[in-house]
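Got some structures for you, see below.
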Structure 1
Amino acid sequence: MKNTILKSGLAALTLAAAITSCSKQEGFTINGNIPGQKDGMIYLEFLDGDQTVVKDSAKIVDGKFSFAGKVEEPLRYSIKLKGQEYGKVFILANETIEFTAHKDSVYMAKLSGAIQDSIYGSFYKNEFKKVQNIAGPIYKLSDSLSQNGKVKLSPEQQKDIDKRFADLQVLADDLTFKFIKSHKDQLAGALVLDDRLVTYGTPEQVTEYFAVLTPEVQGSYFGKKIKEGIELNNKTAVGVAAPQFSQTDVNGKVVKLSDYKGKYVLVDFWASWCGPCRKENPNVVLAYKTYHDKGFDVLGVSLDDKKNLWEKAIEKDGLTWTHVSDLKGWKNEAAVLYGVKLVPTNYLIGPDGKIVAKNLREAELQSKLKEIFSKS
């Protein structure tokens, strides 16, 4: 077995002291108890995005196990029982943690002493729960009025639903910002910013809220990740030249973004397995049919990893424009280049190769194209 020792210099030591409430403790100790699990192996894993690195392992003896080591700053780890797909994900700091779980559901383990994890989790037990409690009835009302999507809402009904969701978004943003501001000197502030706004918020919000964090938290592992996202977003901001890429189409032919210079092209990141993408596809089809002859095109970039499913979705949804993919799923190189965190995501690029707009969906897409082509 090997101890978890992460060395990153004096700056990391300073950070750990600043954002860990138990900075006097030299390392961490995890005392585990899994009643009914007489023996076996259990693993302590470091989670880095979609990468998992086993940092330590321990034998279980009569349901008991322990880990000891040191982290230079609080990071996301998991404890996973051998043979199980999921483990308990938590924030590991230099604390003494008591870990108790049922042998069949280690991922639902109870922790005590994990102060950093508890502070972070409080957002989801309080602020986020308030948002969920309001969102549920709105979704239920929308499904009831539309008979689960079978009936189109009247303009008045749609306006009412949109207003409810807009008000909910204002509340969610307010609760999120207040949490980040009140935890600006703790890792929880950066984690909630990363969770709720890097993927789901606006680039402006991410930049604004990131500035609230203390320099120590900005310099943490998660703070650096957020900063990288901000820098990447600046490279795909409205008005800048769209990053160039090339991938192969369904027939293996190389297609370049530069092939579309001189046209308005919607670079549409999607996937066959993405429900919201498939729901939006008819809207893109309408835009293509309406404006293609006027100089508008679409380049579909799929985050699929199975070619047959990708091709079936193209055919079923009637997507007659060019489609490319490297079949690497979320690691699609064009998606990584553009910092795509969720699908559907799209970029409207002008004839000069500069980004005109982002994430145009539903009526917004039709309205923007009407505005553009009514002038030409």
Structure 2
Amino acid sequence: MKRDLLYTMAFAAFLRAAPAQAKVRKYNLENPQVKAFCDQVSYPDDDYSYSLVKKYSQSMPYRLDQPWPVVLSWESGQVTDKLQVTVREVRPGQKTVIDKSIDGHTSSFLAWNLTPGRTYTYTVTNGDQTLAKGKFQTTGRRRMIYAPSVHNVRDFGGLVTTDGRTLQYGKIYRGGQLTFKGDKDENRNTVVNQVSEEDIRLMHDDLGIRAEVDFRFDHELGYNDDLDGNDINFSPLGKDVDYYNIQTHHGGDFEKDKLHGKVLKTILQYLRRGDAVYVHCVAGADRTGMMCLLLEGLLGVPESELLKDYELTTFSVYGHRHRDGHDMSHGLPLLKAFPGQTLQEKITNLFLEEGATQQEIDEFRQLML
């Protein structure tokens, strides 16, 4: 509640200061620390001796791995039990992204998990009475996801390639684990859901996730520990969400796996049918970080942006992940040893060597860009 109050106060101040004549307001969905990091940092490709991310991740009274909401506010009308808030994306079909009944005594609403670069309309109604309506636009690059029970969750989209194209939002999500194995305490000899029921609804219904790709090892999944009932072999997001366990090493040892082609093929089958995929390990930091770096590089994202995206885990509870750390100092030289003139060509050759076809790579680019 304290965090929500801070957001409400900050955005209420913004609304008061905005010019009265502005008909379509713009809201940046990046929290201030992430925005400053994205705005101010650009790394050279030939010097990995330093990292700047830590100075942007100082403690704040809100979670830095989460986005900034849009605050909708209105004058209170006749007191009622419930109000209805509806937010629609201005695209063909006027897609409804929020349709929620809220406490009728409130005069503001936090609209979370919208997509940067979109125009939305909203209405706040009390039965037949419209208390507020309007239009606004969203800006930003990195789309972090507000899912309070899970850490380090963000959209794969938003990054810009060397030829000026943008990775599409809403296709691939990355983050921390959704479940963990019970320990040797007899009362926790079971699979434990970290993700809450509310965040399950968000990820399944709102984000449209229909596959969970888990990079964790056997010992992290409860296998071979002589305990019954704590083996993780399903997704907590729903029976219609397919679960894949593709065990991969940390970034500095990524070449041990030879599984990158398999990961690409798995993701592709869901992108083809318009479904989203969630990829993760424990923290969504090292194994997930390297896998996403390679997939982003396959699409043509420049090196500096790849490393900045990898470093964004620093804003989460999982701690400092930096471009001058072990995974990058060991992993990047392995990657750059592959044939090719550009980083994208080198990564393409890695995927080709590990089972992907050129047709699948081209299709991935077509679906994601």
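Where a number appears in this text, it was derived from the coordinates with a stated rule and is not lab data. Just so it is clear, the model here is predicted, and its values are computed rather than measured. Cβ atoms are built from the backbone, for glycine too; each structure is taken alone.
Taking mean count of other Cβ atoms within 10 Å over residues 210-217 as the criterion, the highest value among 1, 2 goes to 2.
Work out the source of -0.65, -0.72 here, i.e. which of 1, 2 gives that when log10 I(q)/I(0) by the Debye sum over Cα atoms at q = 0.14, 0.15 Å⁻¹, for residues 34-145 alone is computed. It traces back to 1.
Distance in nm of label points 7 Å out along Cα→Cβ at positions 74 and 258 computed as 4.8: which structure among 1, 2? That value comes from structure 1. When distance in nm of label points 7 Å out along Cα→Cβ at positions 50 and 106 is computed for each of 1, 2, which one produces 4.5? Computing distance in nm of label points 7 Å out along Cα→Cβ at positions 50 and 106 on every structure in 1, 2 gives 4.5 only for 2. With relative contact order in percent (Cα under 8 Å, 6 or more apart) computed over the structures 1, 2, the top value is the one for 2, the highest of the group.
Suppose you compute percent of Cα pairs over 39 Å apart for every structure in 1, 2: which one lands on 30? So the calculation was done on 1.
In this comparison of 1, 2, the computed figure 16.1, 50 for Rg and Dmax of the Cα atoms in Å, for residues 114-201 alone is attributed to 1. One of 1, 2 was used to calculate helix-only ellipticity at 222 nm (-39500 (n - 2.57) for each DSSP H run of 4 or more, over all residues; to 500), giving -13000; which? Traced to structure 1.
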